[in-house]
Structure I
Amino acid sequence: MARASAGARQPPSTALALLLAALCATVPAFASSATVASARLKATHKVASPKPPPPSVSVSVDTAHPGVPVPQDFLGLSFEMSSLPQMARYGSRGNLVALLRSLGPGVLRFGGVSADTRIAWTDARTPRPAWASGVVDADDFRQLAGLAEQSGWHIVLTLGIVHFDPKAAAREAGAAKAALGPWLEAFEFGNEPNSYALHEMREEPWGLEQYNAQVGQYRAGVEAAAPGVPVWGPDVSGSSAFETWGPGEVVDQRPVTLTGHHYPLGCAQKKPVPSVTSLLSSPIWRREVGSVRRYVSLSQSVGLPFRMDETNSVSCGGVAGISNSFASALWAAGYLPKLMSSGAVGVNMHGNVANCKGYSPVCALGAQELAGGELQAQPEWYSLLIARQLLGTRPLPTATKLRRTSANVHVLGFAAPDGSLRIVAVDDDPLGRPGVLVRLKLGSGFASASTLALSGQSLHALSGVELGESEVAADGTWTPRRLGRATASGGTIDVKLPAAGAMLISVAPASS
């Protein structure tokens, strides 16, 4: 009998069957590996889908129809009359002179509610009245003349009429002209006189007729004591009142410049409640556009220039956390060029050097700094520095079109005397939003652009504001540390504008 073993040969038919079975078992695994490898290869060479274009705003300017040039003395500041004795001394101390010089020639207005209710004129014949909490005298005006001469800024004085005293007003006017001479720009009679009855400063009936009758008694003595000094007015609280008081002022008082006030938000209003969001909202922007147009169109209809001689963010001195925040700088960065493009001849930003928590372009941090005139530039000051670059330019009709975005962006264009363009772009959206690409469609006549960026740490930030990556120095001077650059391509210049930011874009002509 034959013995079976492990090495014994299998019949040919059985061996072939086993081989085929083994081959069949390996095919699925091989096929699976090949499929994975092929998929990886395809993934490696997959063509990326084109990215969607970034949010943008397309901007075109009409260089063929420029407006009238922005006056060199367009910029100004406004302070309460109660601040005059303190600020008059800053001509020989502190940094106010340097701060004012950095804005070019301008106009300092002293007025506000304190001119009517708290500050009285005093001299040898005019004792301090019982109602006054402070006084102004001839020495204050002499000191103020020094500030005007050092800075190159002219002075506008409000003569109070609530505490009716035409003789005292005439003495005040005469002393002002004697001390200030050519630096005295104009007088105004009363602050927001249209609101006297509302604030219980006059009994009803009170209106333009009663105001003109009282101012008429003032003017006889003022013109005798200070002949040749122009009059501004009517200095009303808003453009709605201006519809009556503006033309009426022209007929009765013969001013050389019509004036009025504007505050986008009221300190006590309920709709909208004052906030950073409401200050920068589109409804507020549209309301401001309407107000400015009403002021300017009415003034032009009677052949006189208009100056917004008191304005800021929130009335009643401002609201802490809004009026002193970076949001106020963005608001002013859009508002000031808007006034320039409207045809207004000037603006005076109202403030209080003794209060850094409210609205004020400059202020002192404490009593020692206030006494020495060591002022600090607040967020709004940086917007004034941007507006400084637009003096002498001519506003241009500017068309904008938002693409792929609902960003809260405003753009205005100006033509400079040297043939270049100045474009101011502001994005009022909060940090964290994507920002926009500002696409300037200017044609072949322009080759490149430089950019000066206004930036802050957040809309609510109270410090850390920079313009050109530089802060205003302690001595009041400012020098940009960095300018951005952009070049034209196909007649278009693209500039990225971040959210919660503003930018001055200076476009050079191709020949320069």
Structure II
Amino acid sequence: MAAKKKILKVLFLAAEADPFVKIGGLGDVAGSLPPVLRTSSMLRETNDGEIEYELDLRLVLPYHGEIHKQNFPIISVLKFRIPRNGDSIISEGLTLLHEGLTVHFIKDLLIPLDSPVYSGDELADGEKYVYFSMAALQFIQALNWRPDIIHANDWHTALAVYALKHKKWKNNFFLNTSTLIGVHNLPYYGPHVGSFLSDFDLPPGTGSALPIWAQDIPLALGLSSADHIVTVSPSYAEEMQTPEFGAGLDQFLRSRTKDITGILNGIDMDKWDPNKDTNLVKQYNSESLDDRVLNKIRLQGEIGFNSSERIPLIGMVTRLDHQKGVDLVPEALRQINEMLKFEDRKWQFILLGTGDPKLESEVRQFESEFQDRVKVVLQYNAALSHRIFSGADMLLIPSRYEPCGLTQMIAMRYGCIPIGRATGGLNDTIQDYTETEDSTGFLFSEAKPEYLAKTIATALHVFGDRNRWYAMQNRAMNMDFSWIKSARLYMQLYLDLHYRRFSERNNI
């Protein structure tokens, strides 16, 4: 007997999503996960027999100026009112069908077309995203599209989840809606928005288990209200419940530990494919690693290094930020010469990125000390990042914490062996070097230069054994970091939340 078919409706809220607008990692996730989820289905055994669930997922974004400039074929759907301070704001909902995915946009003067996605002005950003969270709920009601799941992401949309916990929004329309809040980087929990909450007749989170300072912080309010919390790796799901990584919310998060799940992010395996990448001098795959060397030789020449297959080339592609452990690198590379034999000291290092001016100055100073073998490129350069992934032998990722990280997955896809700290998603995706058949990279435990230096020295030693190095590259390149695996876990989570709400409603 064929399984019955049912549709599960999911509203996916985010501040950014590639290809419409992308500033950081959230743009990658919100641009990559929804299209894969849209085509997902899952069988579920029930008392009524087997049911096949298919997703009807819709993505909702603010209509930023960056989106407006790109001239997507977006059409106006309707205008709707959002109650505010005893009056109302008239806003406009827009729609685009993009490669089969329905994408909605909210347009209003509170989302100025001449303002960046994140202005850095806490007052302006706070007002914009409180409004957007409320507008997304009002818009979906105006469309009369009733979601089974609302999946909000980070602080920018967390208040949509919080609003559903209060009588103003918890009406019959959302009676059977479950909520999920995605956390991509806990310390970015948003500004104090107490005055804007009252504009929309929402109370602060007084009387909750949240610490006093967090009772008008968007992400904290979302975490206190969501039916479930999901973050971007299993290790980070555990880490953010500790004082070291909990950003002051660890005690509260431990009170919700049974409602926290970690699901690894994925990468677009077609976009990041060295066998198709037009940025490369020579395309290759795990069966043609000898061709990869041509990319290394060209990269060495491009940045002014001596070109040699035998000289280990170490890369780093990162935002220059304390979190990323950039400050550990100069001292670690200074130390390795004390650890290595003379013949092993001919390493080269290229860093690509921009960020903290103080860190930029430090790495520039380091470059001046080792002009023949250190190159620092302080810019955003996507094409060069591809050439580093395809040409460098190893990639440094010494993050103090890393909720998931995509760089290590991309590096492995290109046969560039990662050297990372054993934290968050780095710990979940890199198989640490051993004498076994499973290693795909190198991990170190403490965020200190001496630990990083020792691990780099180990990697340089292994690099000298070409057979062992090729085997590690081959394993790394054949790791499956596609969104398909992650999408199935999200689908399972959506169904679990849906059935939990069904059981609550029917006292099962």
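What follows is calculated from the coordinates using simple rules that are stated; it is not laboratory data. Just so you know, these numbers come straight off a predicted model, no measurement behind them. Cβ atoms are built from the backbone, for glycine too; each structure is taken alone.
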## Note on the structure
Ranked by FRET efficiency 1/(1 + (r/R0)^6) of positions 106 and 466 (r between Cβ atoms, R0 = 30 Å, to 0.05), the structure on top of I, II with the greatest value is I
### Summary
Comparing I, II on Kirkwood radius over Cα pairs in Å, the highest sits with I
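A value of 0.35 was derived for FRET efficiency 1/(1 + (r/R0)^6) of positions 98 and 458 (r between Cβ atoms, R0 = 41 Å, to 0.05); which structure in I, II was it taken from? Walk me through the numbers on the way to the answer.
Numbers: I: 0.90; II: 0.35.
Going through each structure in turn, the value belongs to II.
Could you tell me which structure in I, II was used to calculate relative contact order in percent (Cα under 8 Å, 6 or more apart) as 17? Don't jump to the answer; show the numbers that get you there.
Details: I: 17; II: 12.
So the calculation was done on I.
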